[in-house]
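The data blocks that follow each hold one structure.
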Structure I
Amino acid sequence: MTLWVLFFLAALALAVGGHVSSTVLAARKIKSRVGCYYLARAGVERAIFEVKGSTSVWDSLNQPWSSSEEQFKDVEMGSGSYSVYYTYASPFGGVATNYGMCDEERKININKAPEALLKAVIKNLGEVDSMSAADLAAAIVDWRDADDVLLTGGAENSYYAALSAPYPCHNGEFQSLHELLLVKGMNMVLFLKLKPYLTIYGTGKVNINTADRVVVVCVAESGGGGDLSNCRLLADKIARFRTCGNVFTDTSIMRQLNAFAQLSSEERTVLSRIMGRLGIKSTCFGGIASGKIANAGEEDRRIEFVFDRQSGVKLYWHEF
């Protein structure tokens, strides 16, 4: 009887121990995930603090908010660390990672861009023929405008209602970039090519201090009225100006650029025509903040966010 009692107690101890062990493991995992989450939150707040602390009248890629591994990569805090970063299309191909924040004004705002600029972006960055690019640009404008007036090549409610799985035309501003996939003529392959250069945030002006060369080419081609070769030469001179450590510090962009690299009369004409679409300051900034607990394996928590510096409001927040 004594042996049977000892056997029963041993079996009970093993059962209780296994249950407690799994509960403790689950509790540790929950604690680790919560810790990772708040480390990511700390990264968001640190990034916002950096942006709000910038007092210059311009924003450029050589400022701390844009690129600083010391401030944004694996920053230790308590028992873990956080990072703030964004990914972008590398000029050498593929996707690259930069530690810091990405200003939204370096991109094309699809809620504010005129039809000609949308066409240039789709044609040049999406590698689409001119006619298809014009039709898709018209469909994007039809999607976001409030009327049912059909633009040439565009699409309004009559088109979307006739689909096998019908849905209404939005007739309002895009609420997310992925809404583009609902627009006539858009597909996933084209969307992924365009996505790195598009936004729904910001003033609509392109920050000439931060925009990619290809974005400047699209702005120049659509609004400058010049030959594409002149637009590319102008974009090259702007890129070299920035690569040499220079920054456009006021609205006299043409004077600063001309002093650095003599502009041709055609290039001056193009630049003068697009000045209204260019700026030197950004309002919205975004990135991905990740938090990780030491000795917790590869597990982390991430938060993708966009912050409006003017209003002090977080415009976008996605936890994953």
Structure II
Amino acid sequence: MSSLPLAPLEWMYGSVVRYRNARFDRTPAQRLRKPVFSVGNLSVGGSGKTPLVICLARLLALEHPDVLSRGYGRSGSQAERVDEQGSAKQFGDEPLLVARSAGVPVYVGASRYQAGLLAESGATVTGVHLLDDGFQHRQLARDLDIVVIHRSDLTQRLLPGGRLREPLSSLRRAGVIVLRQEDAELESSIGAYVRSDCRFWRMQRSLALGRAVHRALIFSAIARPNEFFRGLEAAGVGIARAVRFRDHHRYSMEDIDRLAALGQRLGCDGFVVTAKDEVKLDSAMRSRLNEVAPLHTAELTVTLEDPAAALDHMRKSLIVTGP
């Protein structure tokens, strides 16, 4: 479809976003007792928010953080704590991944405020909330907005013609902009859209696989699969076939049977998935794939270029907001 027929829809979407933001600018948001650090972005998926949330949860360990998430695609809507042994269907793939990887309590709910109240009512001491994918969730007050920018955001259009959920001008709300280390030169371009007191953090991303795979069948249900495929190639993985599913796709046994049959035809020596995909596979699915070739998880890890400075900035935000 050409961009021209989408232009009126894009204009309508932009009008709704402007109206919504103006309403939130006038209306006080719901505030939890403990401080809230929001981690979000401007575009639809694939910027690295979830690995950054895991990174910040570990960095803030002495502040006893928890994570609040919508739990996209989960079967329920009520607020509940994520059980690490539970399923992605019950809690959502990203909250389950964070719970298993970060070692902190994770709470999900259609209302992040209700999820936060549940966190603050529990026996676990909560010092700060990390709001996952929270930039657009303005119903909940936050003390710091941390926004991850992907290089493509600077040339994208608003939905549905592009991937942006908000225009670049919305970055005026951001207290921190996070860029990939290789995109550091974008600071000058983004500077026109942010406040003078906005900080820039740089993050490094690394993809690790436990063992060598020379003829891999890769499958993923993420927003930017090509970046994942290129990362594996750079890590020396030989790719026999790459299969894409839509973002947040919930795998069925039929999907796995087809992948297993394809892997067998290709003579693959391993199946490779992202950590976000792996949490959606139950034991029967893993067993079916392992009948053909070993299943491997490629771990995407994010580290900050200057974690001490980032931690200092977040701790100063805690002092400003108080207990």
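Tell me which structure, out of I, II, gives 1.4 once distance in nm of label points 7 Å out along Cα→Cβ at positions 53 and 93 is calculated. Working through the options, I get structure II.
Out of I, II, choose the structure whose coordinates give Rg/Rh (Cα atoms, Kirkwood Rh) equal to 1.15 when calculated. The correct label is I.
Which one of I, II has FRET efficiency 1/(1 + (r/R0)^6) of positions 261 and 309 (r between Cβ atoms, R0 = 35 Å, to 0.05), as calculated from the coordinates, equal to 0.10?
Details: I: 0.65; II: 0.10.
Label of the source structure: II.
Thinking only about distance in nm of label points 7 Å out along Cα→Cβ at positions 149 and 165, which of I, II has the largest value? Evaluating distance in nm of label points 7 Å out along Cα→Cβ at positions 149 and 165 on every structure, the highest lands on I. Sorting I, II by distance in nm of label points 7 Å out along Cα→Cβ at positions 5 and 221 from high to low puts I first, with the largest value. Where does the value 4.1 come from, among I, II, when distance in nm of label points 7 Å out along Cα→Cβ at positions 45 and 277 is the thing being computed? Going through each structure in turn, the value belongs to I.
Using the calculated result 22.5 for mean count of other Cβ atoms within 10 Å over residues 101-108, pick out the matching structure from I, II. Mind showing how you got there, number by number?
Values: I: 26.4; II: 22.5.
Only structure II yields this read-out.
Quick one: helix-only ellipticity at 222 nm (-39500 (n - 2.57) for each DSSP H run of 4 or more, over all residues; to 500) came out at -14000 when computed from one of I, II, so which one is it? Checking each candidate, the match is I. Given a value of 12.9 for mean count of other Cβ atoms within 10 Å over residues 205-212, calculated from one of I, II, which structure does it belong to? The read-out was computed on structure II. From I, II, which structure was relative contact order in percent (Cα under 8 Å, 6 or more apart) = 24 calculated on? The structure behind it is I.
Here, each number is a calculation from the coordinates, and none is a lab measurement. Bear in mind the structure is a predicted one, so any value in this text is a computation, not a measurement. Cβ atoms are built from the backbone, for glycine too; each structure is taken alone.
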